[in-house]
Structure P
Amino acid sequence: MEGNFKLKRIVNVNDREYKWPVKPLAVICIDGSEPEYIERAIQAGQMPFTAQLLNTGIDLRVDCVIPSFTNPNNVSIVTGCPPSMHGICGNFFYDPHAESEVMMNDPKYMHVPTIFAAFEKEGAKILVVTAKDKLRKLLGHGLTFGSGGSICVSAEKADIASLEENGCEDLLNLTGLPLPNVYSADLSEFVFASGLALLENAKPDLIYLSTTDYIQHKFAPGTEGANRFYNMMDGYWSKLSASGADLVLTADHGMSAKHDSKGNPDVIYLQDSLDAWLGVGVARVILPITDPYVAHHGALGSFATIYISNELEVLPTISKLKDLNGILEVLGKNEACERFDLPSDRIGDIVIISEDRKVLGINPGHHDFSGLDVPLRSHGGLSEQVVPLISNKTFKTEAIKDTKLKNFDAFHLGLNLT
C-alpha cells in the first residue's frame, strides 16, 4: 500500500509540483561539461554506454543560468529555480551591509528550500555527493542526518565524514579508494564510486552527484585527457543504471579557451580602467568566479559586476566600458537582473560580460597564474551557457518534447516529464 501511495504523492516546492520517483532518480551535474566533450568522446568510442543511451533516451542542449559559474547553477538545479528566487548568484559576492567581500557558500544566503529538503519532509531518503566541500552545505541545506537519515558528503572531505554531519562514514573503506587530491580527476571518480556504493547500501529515492571541472579547465574536448575522463564517467553511469537508477545528466556550465596565441591568459583588467576614469576608491570590481580553489583558473572568468559609489557615474561608465576591446555586454543592474533572472540585492551597479576568448580581471597584481600549467580555459559568460541535458528515460508524450527547458529543470525532467 505504501508503495502505491508514494507513486501518487506530489511534492510542491518553489512554485512547482514534483511527482514521487518510481525508482531512484540520479541527477548528475558534470562540472564544466561543454556539450562537445561528450560528443567527441562518443566519436572516439570512449563512451559506449552513453552512445547507446542517446539512441534510446533524451539528448537536449539547454541553457544554464548566467553567470555560468558553479554555485549559482548547482543551487539552481537542486532548487529547480533561477538565482532571482534562490539568491545564489555567484561563488563570491560583495555584501554592502557588511562592507565586505564574502564567499557565497553559506546556506544563510539561500532564499528558498531545496527539492531535497521538501522530499525529505515527505519521507524520501536523499543522497548527495559533491566533489568539493564548498558546495556541501548549500546542497544539504535543510536535510537531517544521522543513522537512517539523508546523506550529504563531499569527496574532498570524505575521510572525516560522520553520521552526525554527513549521514555516512567510512567512505574510504566503502569505496576502496584513497582520499583524492582536490586538484585531480580522482576527485570526480570518488564522487561516482561513493554514489554507486551508497545507492546500493542506503537505498535513496533522490540522488545528486556533482563533479569538479578540473579536467575541463586543463583539456579541450576530444583530447586524450578529456576522453579518458569521460570514459571513466561512462563506466560509472552504466553501473548506476544497472543498479536500478534512472539518470538525468546535465552541467553547471560549459568551458572555453581563454588565452592568446602565445598561450597567455587573455585578460581585460577592469579596475585599472575604472580607477583612471573615476579615481581610486570610487568603483569596486567583483569577480564571482572567485572561490577557495583558484589554482586552475586564477580567479579569471568572463563575468564581473561593478559597484560604483557615485551613482551619477554609472551611465557614463557603462558607455566607456562598452568601448573596451573584447567586451560583449555591459548592462545596468536592473537590465541585467531582468535579462538573467538575478537577485538585485546581490548584484553591483553594472554587469559586464566578455567575449568568448577573453576573461575579466581586477589588475595584474591581484591574480596568481602560478597554478596554470596549461593555457587558461574558463567560463562565466554567454559563450559557456549551452550545456547538455540527457536522460536514459523517454518523454511521456510527443508534445512534451517541445518544452523549453534549462539545466535547472533536471529534476522536473526526471520526475514529471518522463
Structure Q
Amino acid sequence: MKTRNKLLIISIFIQFSTSVYCQYDVFKQVENYYLQSHDTLKIRILKFLEDNVDIHYSRVYYWQDSLRNKVEFDELSFEDYNASKLKLSELKRVNKVKPVFYNIPDRKNITKEQLIKTIDSGVNNWGKPWNKNLKFDDFCNYLLPYRSQNEPLEDWVNIFENRFSAISGNNCAEICNNVNTNLSKWFLCSFAYENRSEGNYMLSPSQMFFRKEGLCEDMCNLSVYSMRTLGLPVSIDFTPAWATSSYNHMWCTYIDEDGTHRPFEAITGLSNNFVIFREPGKVFRITYCNQSSSLANKIDNDAIPFGHLRKKNIIDVTNEYWPTSSINCRLFAVPSQNKISYISVFNSLRWIPVDWGKVNNDNVLFKNLSIGSVYLPINYEKGQIIVASNPVLIKSDKEKIELIPNYNNLISVKLFEKPKYLI
C-alpha cells in the first residue's frame, strides 16, 4: 500500500511538472513560430506579454455542498440565465452549495493558439486611421491584451470579431458611441439588484453573452473587448472609493487620434458626456504591464490592506479628473514595519484606504489627493486599521485644515450627500 501511494504521488508530481513545463514553454513555441517568418515586431510584442504575464490570473470558482463535495453546475448549459438561476437557487436550498474561489495563473493557462491569435489580431488592428499614431506602449497595454482584468481566461477574439465587425465609424468617438449603442440594446447593468456577497469575481466573456447583464466591472470588460476588436485602444479607470459619497465606480477611456485618454461610461455612456460630479478618493488606471512604482512591488501583499493597492498594474491618474493637492502629515502612530502609512476616505460608514505614502521618521507625504475631501492617515498592522494622525480637509485653494477632535464636547450630526460641499 505504501509503495502504491508513493507511485501515485510520483505520478501526480510528474504530470504536474510536465504540465507546468509545457505552459512555461508556450512562449518559446510562439517565438519559434514567428522566427520562421522573421517577424521582429511580433516577437517584440510577445516579449512584452511574457515579461508581464506573471502578474495576471483568472479568478474562478466551483460549487461545493455542505459536506465539501464538489457539485457539478454549469450555468451555460441551460436554455437561458433565468433557468440557470432557478437551478442554482434549488442547489443552494437543498444542498447548501457555496462557491469555492481560486486563481489560475495565466502563465499556466494561456495556450500557444491564444497567444498567436492575440498578437496577430492586435497587429492587424494597429494601423487603422484612428490608431495609426498609437505608441508601442499604449498598443501593448490598451489594444493588444488578451484579458481586461482578472475575469476567467477565454479564447474570445473570433467571437467578438464575428459579432462586432459590422460596426464602424470615421473616428474614435464614433466607434465608441456606435459600440456602446449596440451594447446598450441587449446588456443591462445589474448593480441595483445583483448581490455578489459570496465572493469577488467577474464574468467570463461567455457569461456576459449568456447573462446579458452584469456589474460595472463586467460592463467595462465588455466594452473593452468589443472596442479593442475594432482597433480602438481602451483602458479601464476606477475610483476605489468616493471621498464624499458611498461605494466606488469603474469606467473606460479610449485613446483618441491625438493620444489623449477620453473617458466614457461603459455601455451606457457617449464619448463626449462623461463628467465626475463629486470628489474621488483617488483614480487609478489599469494597465497590462507591471508597474514598478506600485506598492505591491515593494512590500508583501499581506502587509497591504485588501483591495486595489495589492494590484501591480495600476497607475495614479487622479489629476486627469479632479483638482489635486498633496498633504504632509505628522503621525502620532508610526507603523512598526515597512514604514508605509495609508491615506483613507470615509465611505459606507468606514475609512477605506485609497493610497499610500512612505514614512520618514514620523512624517509622511501623500500626493495627488482630491481637493474638497477629508482624508485620514492610517496604518495597517496585522490585518487591523489603526488611526495614525488627525483627519485633514483639503480646501479649494489647497489650504489644509487639520480636524482635531474634541472628545469632551461630542455632538450628533446628520450628514447628507452633497458634491463639492467642502470646497
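In this comparison of P, Q, the computed figure 0.75 for FRET efficiency 1/(1 + (r/R0)^6) of positions 160 and 208 (r between Cβ atoms, R0 = 25 Å, to 0.05) is attributed to P. Cα Rg over 2.2 N^0.38 Å was computed and gave 0.97; which structure, P, Q, did it come from? Checking each candidate, the match is P.
Identify the structure, out of P, Q, from whose coordinates relative contact order in percent (Cα under 8 Å, 6 or more apart) was calculated to give 27.
Values: P: 27; Q: 11.
Corresponding structure: P.
Compute FRET efficiency 1/(1 + (r/R0)^6) of positions 320 and 408 (r between Cβ atoms, R0 = 30 Å, to 0.05) for each of P, Q and report the one that scores greatest. Present the calculation step by step, with values, prior to reporting the outcome.
On the way: P: 0.30; Q: 0.10.
Of structures P, Q, the maximum of FRET efficiency 1/(1 + (r/R0)^6) of positions 320 and 408 (r between Cβ atoms, R0 = 30 Å, to 0.05) occurs in P.
Each of the structures P, Q was assessed by distance in nm of label points 7 Å out along Cα→Cβ at positions 48 and 64; the largest value belongs to Q. A value of 11.1, 32 was computed for Rg and Dmax of the Cα atoms in Å, for residues 152-215 alone; which of P, Q is the source structure? Label of the source structure: P.
So if we calculate distance in nm of label points 7 Å out along Cα→Cβ at positions 176 and 248 for every structure here (P, Q), which label has the highest result? Don't skip to the answer; put the middle values down first.
On the way: P: 3.2; Q: 2.3.
For this comparison of distance in nm of label points 7 Å out along Cα→Cβ at positions 176 and 248, the top structure is P.
Bear in mind these aren't lab numbers, they're just calculated from the coordinates by the rules spelled out. Given the structure is predicted, the values throughout are model-derived calculations rather than measurements. Cβ atoms are built from the backbone, for glycine too; each structure is taken alone.
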